[in-house]
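Trainee: Structures incoming, each one as structure tokens.
A short reminder: the numbers here are calculations on the coordinates, not readings from a lab. These figures come from a predicted structure and were not determined experimentally. Cβ atoms are built from the backbone, for glycine too; each structure is taken alone.
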Structure 1
Amino acid sequence: MIIIQIKDNESVDRALKRFKKKFERTGVLKELRRRTFFQKPSITSRKLKQKAVYKLATYGQSNNE
């Protein structure tokens, strides 16, 4: 459960903004969207491998050769 302490002289809008940020960091919404449909484990692992290859090609290569 997310708890936000409202500080003295803090507006409700500011507290709501802090709550939204904290909620986003927990990853609850991301997990909910991920669970809305079933994905085969083979597809999941394939996507992870593709993501790793992309990251390596984009960020992993150094230009010091």
Structure 2
Amino acid sequence: MSKTTNKFSPEVRERAMRLVLDHEHEHASRWAAIESIAGKIGCVPQTLHEWVKKAEINSGKRPGIR
């Protein structure tokens, strides 16, 4: 059994990632957008950053293994 649980539903994750990508231009940096949105959904910025990176890899916008 995994030591971690998925506290956030797939819908919440998807919405948070979309908010970062849609609103990063309104912030000084992507990290600033991530920090702002992570605080609003109740997760740590590093978690949201990982979700965004994984989404970009899966969509082909960032190199990496799916």
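Trainee: Of the structures labelled 1, 2, which one yields 12.0 when mean count of other Cβ atoms within 10 Å over residues 12-19 is computed from its coordinates?
Mentor: 1
Trainee: So helix-only ellipticity at 222 nm (-39500 (n - 2.57) for each DSSP H run of 4 or more, over all residues; to 500), computed for just one structure, reads -20000; which one of 1, 2 is that?
Mentor: For helix-only ellipticity at 222 nm (-39500 (n - 2.57) for each DSSP H run of 4 or more, over all residues; to 500), the value -20000 is produced by structure 2.
Trainee: Same structure, new question: Comparing structures 1, 2 by Rg/Rh (Cα atoms, Kirkwood Rh), which one has the largest value?
Mentor: When Rg/Rh (Cα atoms, Kirkwood Rh) is computed for each of 1, 2, structure 1 gives the biggest number.
Trainee: Okay, moving on. Using mean count of other Cβ atoms within 10 Å over residues 20-27 for the comparison, can you identify which of 1, 2 gives the largest number?
Mentor: Between 1, 2, the highest calculated value is found for 2.
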